[in-house]
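So, here's a batch of structures to check.
Each reported figure results from applying straightforward, stated rules to the coordinates on display, with no laboratory input. Quick caveat, the model's predicted, so the values are computed rather than measured. Cβ atoms are built from the backbone, for glycine too; each structure is taken alone.
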Structure 1
Amino acid sequence: MSTKGIKKPKSSETSAIGKLYLLTYNSVQTLGWSYLLLQSLTHFLNRGTLDTFWDEIKWTVIIFQNAAVLEVVNAAIGLVPSGAFTVLMQVYSRVYLVCGALLATHAATVSPGLPICILAWSITEIVRYGYYALNLMNAVPQSLLFLRYSTFLPLYPIGITGELLCMYHSLDEIYKRKLFTISMPNNWNFIFNYYYFVIFYMFLYIPLFPYLFGHMLKQRRKMLSKDAKKLN
């Protein structure tokens, strides 16, 4: 039987391309969040104020935080083993804060919550993306493995506190400007009040935080106990 014209499977080629893509993505994200942390520290060490902080970091946050949407795509197409729904929940809250509060209102950008969540996000993402990049090369040091599954313990609650503060400070401006609000009458016979949506969304943190934090605790026990077994 002739095999002419029959294409050979390209699983190894696809795997190599996927690995190269993931390595590039995680490396770029590591550098991006490192730059954001440097920007933030430099701003305040040079006696910069909260009023000018957002203008300093705005584009870095927009680019690298919104790029996290690719993680949902990566999970959905099976490029990474993470569950797409869990990744979506983790990514959505931050992307929403950037697009739905920081870009939409001035009040959120001068909230004391902004530097809090930026600090927590930056350290978390530097560790996380750095871990992912080195893991693709099978070169993760034990110290980075420990940090990957331990820094979230203080930083996750700190980051969420910062996010909620930003949303809370945006509420008055949203209410006064009737931002993204659709009132009756209209051609669609539809009503939407963004002010109440944000309040409702903030309350969603109550059930979602334990779920996501618990997921990370399970991952921590799994990964660190696995590492301990290797050492023994």
Structure 2
Amino acid sequence: MTTIGNNLQHVQSRIARACAAAGRPADAVALLAVSKTFGPEAVRDAALAGQCAFGENYIQEAVEKMAVVADMQLPRPLQWHCIGPIQSNKTRLVAEHFDWAHTVDRLKIAQRLSEQRPAHLPPLMVCLQVNVDGGPTKSGVAPGEALALAEAVARLPRLVLRGIMSIPDDAPDFEAQRALHHRAAAVFDQIKASGVAGLEQFDTLSLGMTGDLEAAVAAGSTLVRVGSGIFGARSYARAG
């Protein structure tokens, strides 16, 4: 087994232990392998070890990577998640190439994704990015504005609103991490309980990364985004 395969097993074990500690079923939390800045070969190794869902931050890099991976002999189709910022000039690439977009934080971007999603593809799965910290330099809709955005996005064709995503600031310990993730979970619960039309598949709480996945699982995350824990340390020379 490759190093990536071993790392995947280790991360899956961490998720299983976190679910047990939180009193949740072992299959309650899915794993998104964050392959940004890593090449197609790393994706292949993870796919051969059983991983199907991959997250990418840099849209142009991701599209080029997808084209190479598509020519590889892999045991099953892969699912691609855009987890980086989406600018207006990149919405078409996201709409045409990705299966999921986690970082919708304003209606304009959602409208462009809806308009540009090709008719021959299934609807694009989307999450709203929520800025639970309130930091001015961070992306995401404010928690108090998330429900109104959810109502608007849920009405758009060619999109399915699946949940919310958040990337809180680093916190010093487990309890502080969990408290931040609970803020995002509260927004998720508010939207889910709102009765808004179009939320039949609103089931995804995308929280937690390599360093804080246990706290995220304890707070209710259904999807953790792990990169360095699977692929190793990153070099950002190609980032952009």
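Quick notes on this one:
- Among candidates 1, 2, the computation of helix-only ellipticity at 222 nm (-39500 (n - 2.57) for each DSSP H run of 4 or more, over all residues; to 500) that gave -12000 used structure 2.
- Identity of the structure behind 3.5 (criterion: distance in nm of label points 7 Å out along Cα→Cβ at positions 54 and 214, calculated), options 1, 2: 1
- Distance in nm of label points 7 Å out along Cα→Cβ at positions 110 and 174 derived as 3.6 - corresponding label from 1, 2: 2
- Of the structures 1, 2, the one that 25, 23, 16 was derived from, the read-out being semi-axes √(5λ) of the Cα gyration tensor in Å: 2
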